[in-house]
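Alright, structures below, take your time with them.
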Structure P
Amino acid sequence: MRTDYVVGLDAGGSKTLGVAATPAGEVIAVCRSGPGNYQTIGVDRAHDSLRECIAGLVRGAARASGCDSGRCLAAYLAVAGADRSHDFQVIRGYVGEVMASDARCDLWEVDNDALAALALASDDGCGIVAICGTGTNCVGVGPPPGRARVQIGGLGRAFGDAAGGSEIGIRALAAAVRCEDGRGPHTALTGMFRAHLGLQSLMELADVIQAGKRQLSPASLVPLVVEAAERRDEAAIKILADCGQELGLSALAALRRLYPLSACVPVVLTGGVVINPNPIIRDAAAAVVLREYPFARMITLAQPPALGSVARAARLVGIQVTRAWIEALSGSYNQLKEHCAGETEGHE
């Protein structure tokens with residue numbers, strides 16, 4: 001039996017997650033591959049991550065239908081790093097190649113990764129999305145009829161970004177080193193990082209990295225920072241709270257340009273860092289926003305944004321995407337994950 005499907009991707013700074021679903025909203029394949037932000041990993045690696053994910057989804061969809069004749073009707077790709085006109089030109093270049101060769105799909109669309117989250121949290125696609133994953137970004141879509149769009153941040157520390165897992169890790173490591181050498185106050189992060197990295201002194205890390213024996217992703221330290229904060233470590237609490245405040249400031253900047261103070265507008269927080277169980281970042285972001293926009297609806301997105309990409313792909317082919325359709329999609333995704341418990345999420 002032939003099973004046609006739509007594809008949604010969320011290509012972020014640490015991973016790419018793809019989902020294929022039928023027009024009825026039944027998830028039939030999920031695939032995870034490597035990072036997808038070409039700004040940080042280069043075009044070749046971003047291209048490879050995309051190709052691996054799309055190829056896995058195509059194979060998974062074929063297996064779900066029991067044949068090879070299923071057709072990809074449309075695809076929506078939410079991509080970190082799709083910020084400026086030049087970025088879209090670069091990304092569309094390699095996306096077009098992959099969609100033609102691997103998915104054999106002519107109907108596809110690329111946009112910033114923040115837009116996928118809005119498809120899940122906002123019925124009309126309007127509102128603010130603030131991402132706190134490996135990096136950070138904020139995109140706002142204004143009300144109709146104009147639906148003006150603004151982007152705040154997303155280009156890195158040199159351009160004012162001060163949130164995201166990498167920023168948390170850098171600040172935490174600096175606090176730990178300053179504690180160790182006497183420049184800063186005591187923090188439990190020093191001992192926790194030594195144990196985690198297997199070092200007697202954090203200064204050894206410089207020699208290890210310089211010798212090429214180890215690579216350290218600052219964002220990988222975030223779970224330890226959260227753990228230290230839960231132990232009431234002041235340095236860790238401040239680092240997480242500052243991250244939340246920066247996230248709130250980005251959302252506030254977008255709100256000011258798009259909505260009146262009385263607006264009851266969704267402000268969506270998403271990304272692997274902000275959705276962890278510890279509420280410090282979310283609470284700090286909400287405090288900043290609600291002081292000025294008291295009627296804003298703060299939403300933490302529990303579902304993966306890739307499902308929002310699926311919804312946007314479905315709309316490309318005229319499927320009526322209702323709240324019930326999205327709930328069915330989310331339920332189907334959760335069931336598939338439970339069914340595959342114990343397997344890698346990169347199953348195809």
Structure Q
Amino acid sequence: MQEEKLVSIIMAVKDTAPYLHDCIDSIIAQTYSNWELIAVNDHSSDDTPKILEEYSKKDSRIKVFHSDRPKLIPTLQIAYSKATGTLINRMDSDDRMPDYKIKVLVDEWDKYGKGVVIAGGTEHFVDEGEVGGGFIKYEKWLNKVAKNSTHYQEIYTECVIPSHCWIIHRDDFNMVGAFDPIIYPEDYDLCFRFYKHKLKVIGIDYILHHWRDRSDRISRTWEEYKDNRYFNLKLDFFFELDRDKSRPLVLWGAGRNGKDMAKLILKNESSFHWVCDNDKKIGKDIYGIKMQHYNDVIDLDNPQIMIVVNSPDGKLEIKNILNSWKKEVVNDYWFFS
């Protein structure tokens with residue numbers, strides 16, 4: 001029989017005492033037993049350290065450390081420096097794992113080996129009330145991406161792999177920079193680094209994580225997550241990885257998001273083509289760019305198109321228009337919101 005690989009589960013922990021028993025019990029219940037939990041306490045002010053120490057005394061696979069640097073990414077860096085596993089996974093200390101999570105991830109990874117990231121789906125839950133509508137929408141989108149393995153096709157839309165729904169070989173993780181960059185949101189930055197280093201992402205149609213929705217989760221309270229469009233992060237990677245400056249650039253969308261994106265693009269390029277379907281805006285000069293009708297795209301030579309439209313109906317309509325044009329007219333387009 002093939003020897004089971006040790007999986008290091010990396011977990012930063014801060015003030016999650018009310019949820020920590022639930023979280024760690026779900027890890028202990030895993031049907032795959034060859035794991036280590038590297039739990040690093042990030043200056044908690046509640047009973048978190050006490051709970052962690054109690055679990056470490058009961059199960060030698062649970063290894064507890066204390067961060068000497070505040071904030072999430074430095075704490076993850078410390079945790080990873082203590083990890084000894086061949087395969088790396090991450091966990092959030094207020095969430096739960098289904099008991100099959102690690103086994104499913106390892107079994108799938110074993111089919112491919114190095115150079116591959118395995119990624120699955122997620123499901124939100126709350127202790128009281130209802131999960132926020134935005135999180136439900138995001139969850140459905142994430143699970144569709146995982147089911148169809150369209151992570152890189154959708155990467156400029158939103159973060160395509162939640163921080164807790166992947167497994168990777170430590171050599172590949174080191175190659176992409178592990179938790180080194182101090183860039184938030186750290187999970188989205190990591191997805192782009194998978195993309196940059198051309199790791200293959202294999203999506204699987206499994207719910208691998210139960211994601212707790214609560215009013216004080218950091219995605220709701222931290223300044224780093226306040227503007228959840230993450231246009232700066234997206235554009236930095238777009239201009240590094242996908243922009244071909246020998247080809248015309250098109251921005252499609254003239255709403256608030258389109259205008260915000262236009263201002264950022266102008267920091268990278270002095271001009272571009274800006275299109276929409278709003279007759280009130282077509283022909284107007286905005287930020288020194290003349291707004292055009294989207295049909296003008298047909299006259300451009302092999303353009304690259306950035307689509308910044310919020311409405312789902314608007315996105316579908318634009319996709320239908322693009323698909324109706326011949327491949328030689330439009331070959332590359334990305335949705336940015």
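Computed from the coordinates by the stated procedures, all read-outs in this text should not be read as laboratory data. These figures come from a predicted structure and were not determined experimentally. Cβ atoms are built from the backbone, for glycine too; each structure is taken alone.
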Given structures P, Q, which gives the highest value for Cα Rg over 2.2 N^0.38 Å? Q
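For relative contact order in percent (Cα under 8 Å, 6 or more apart), which structure out of P, Q has the highest calculated value? Please report the intermediate quantities before stating the final value.
Numbers: P: 22; Q: 15.
Answer by largest value of relative contact order in percent (Cα under 8 Å, 6 or more apart): P.
Work out the source of 13.9, 42 here, i.e. which of P, Q gives that when Rg and Dmax of the Cα atoms in Å, for residues 89-144 alone is computed. Please list the in-between numbers first.
On the way: P: 14.0, 38; Q: 13.9, 42.
Attributed to the structure labelled Q.
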Kindly point out which one of P, Q the value 3.0 was derived from, the read-out being distance in nm of label points 7 Å out along Cα→Cβ at positions 121 and 305. Q
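Which of P, Q yields -14500 for helix-only ellipticity at 222 nm (-39500 (n - 2.57) for each DSSP H run of 4 or more, over all residues; to 500), as computed?
Numbers: P: -14500; Q: -9500.
The correct label is P.
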